[in-house]
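What follows is a set of structures for review.
Derivation of every value follows stated rules applied to the coordinates shown; laboratory data play no part. From a predicted model like this one, the values you see are computed outputs, not experimental measurements.
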Structure I
Amino acid sequence: MSDDRFSSALKRIAAALDRIEAVAATPLPSAPATNDNNAAELAALTERHAKLREEATIALSALDAVITRAASSGGQN
């Protein structure tokens, strides 16, 4: 993969993460506080978001390592 394609892929990943973070930072619409399930659902979603963020960070680190290896070997497979 050429340096331009690596750079483009990283830019797309960074843009996607920015969009995810923007949505995550958006306040939830107000809902009736009478339902305890809402709090449980929010807690579950928050936990899932944290896990997905961690997995994305790990994947990006692995991708970075692949790119570094490819760059150090002259881009040869």
Structure II
Amino acid sequence: MAAEVTKDQRVVAWGRRGMGLVVVGLTVQLVATFHWTPATFVVSAALGIPLVLLGAAVFGLAVLRAPIKGEGS
């Protein structure tokens, strides 16, 4: 039998994915600052910023879909 995934588990999983994207994006930007060249600037701008924005959007959607405590089950 396939295990059923509850809505709460999906919200947690998507929240973690969003936070992971934000952390990866910030890490790319932080690493680029230690060896600042035109190429690392492009990598930081082309990868870091979109990863942070995408991660924030995914995390925000996960938070909005999270059930409110005390709300009827």
Structure III
Amino acid sequence: MPDGNWKDLLRQLALLTRPPLLTVSYQPTGHYFWSEVMSLGGYDVLVKPFSAPDVFRMVSLAWENWKEGIESARS
């Protein structure tokens, strides 16, 4: 992102009434990055290079999780 990073985006998303879940991608450098993303409220991390099945699974799980959160908030 030319004018920020994933942490800036996560802060902006938190201002929304029903924020989408944020998945971050990176080149593998260690488990510290994954821990940081998760502890700051990110949904998950996709490791580069992407594989179609991994991306599909991650997006599907994020969508289901987000949708369940919306439905339970309405109850």
Exercise. Consider the structures I, II, III: one of them gives 61, 17, 12 for Cα extents along the principal axes in Å as calculated from the coordinates. Say which.
Key: I
Exercise. Tell me which of I, II, III gives -23500 when you compute helix-only ellipticity at 222 nm (-39500 (n - 2.57) for each DSSP H run of 4 or more, over all residues; to 500).
Key: II
